[in-house]
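Multiple structures follow.
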Structure 1
Amino acid sequence: MQDTRHEAENPQTVSSEAINTLYDEGKLLLCMGKYEEALQCYDRLLEISPSSKRALGYKGLALFKLKRHAEASQCYERALSH
């Protein structure tokens, strides 16, 4: 998997390809049951685009799988309010 952490540090220079790679990586990690690692992908995406409904939804799913239901609910609420 491609390491996009360096690119995520400066949102102005992040390519759409790097963003899509982060989404794909996060979804793969979710499917593999690696919820903490998936959560890191979605946190990086939210650094790039703080109001991304898609990233908030997937982050909520990862949090839900980790049984962090209150935090998951907050992500879903943020996604729905934007």
Structure 2
Amino acid sequence: MNKNNEINKLFGKKLRLLRMSKGLSQEELGLQSGIHRTYIGQIERAEKNITIQNVYRIAKTLELDIRELFDFSDIYKGNDDKNNK
């Protein structure tokens, strides 16, 4: 994995998990946060870098502490489980 893109992939996976746990589609998250739905999808697929301002807007919309978007421990745990099988 390209080291420069690794954080984007982790962030995108985390965003998708949190968005889905709140029962929101990309379109619903986009409407509520004022961010275009296609941009939400591009972030989740690690195609775009997200700005700090947009991270804040998403965290606020999801009613999360911004730090939760950067806690990748659950993603790493899932990868460890797959690697141990």
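Annotations for the structure displayed:
- Set 1, 2, criterion distance in nm of label points 7 Å out along Cα→Cβ at positions 45 and 61: the highest-scoring structure is 2.
- Computed 95 for volume of the Cα convex hull per residue in Å³ - originating structure among 1, 2: 2
- Largest in relative contact order in percent (Cα under 8 Å, 6 or more apart) among the labelled structures 1, 2 is structure 2.
- Source structure of the calculated read-out (helix-only ellipticity at 222 nm (-39500 (n - 2.57) for each DSSP H run of 4 or more, over all residues; to 500), -22500) within 1, 2: 1.
Just so you know, all these numbers are worked out from the coordinates, no wet-lab data involved. Computed from a predicted model, the values in this text were never measured in an experiment. Cβ atoms are built from the backbone, for glycine too; each structure is taken alone.
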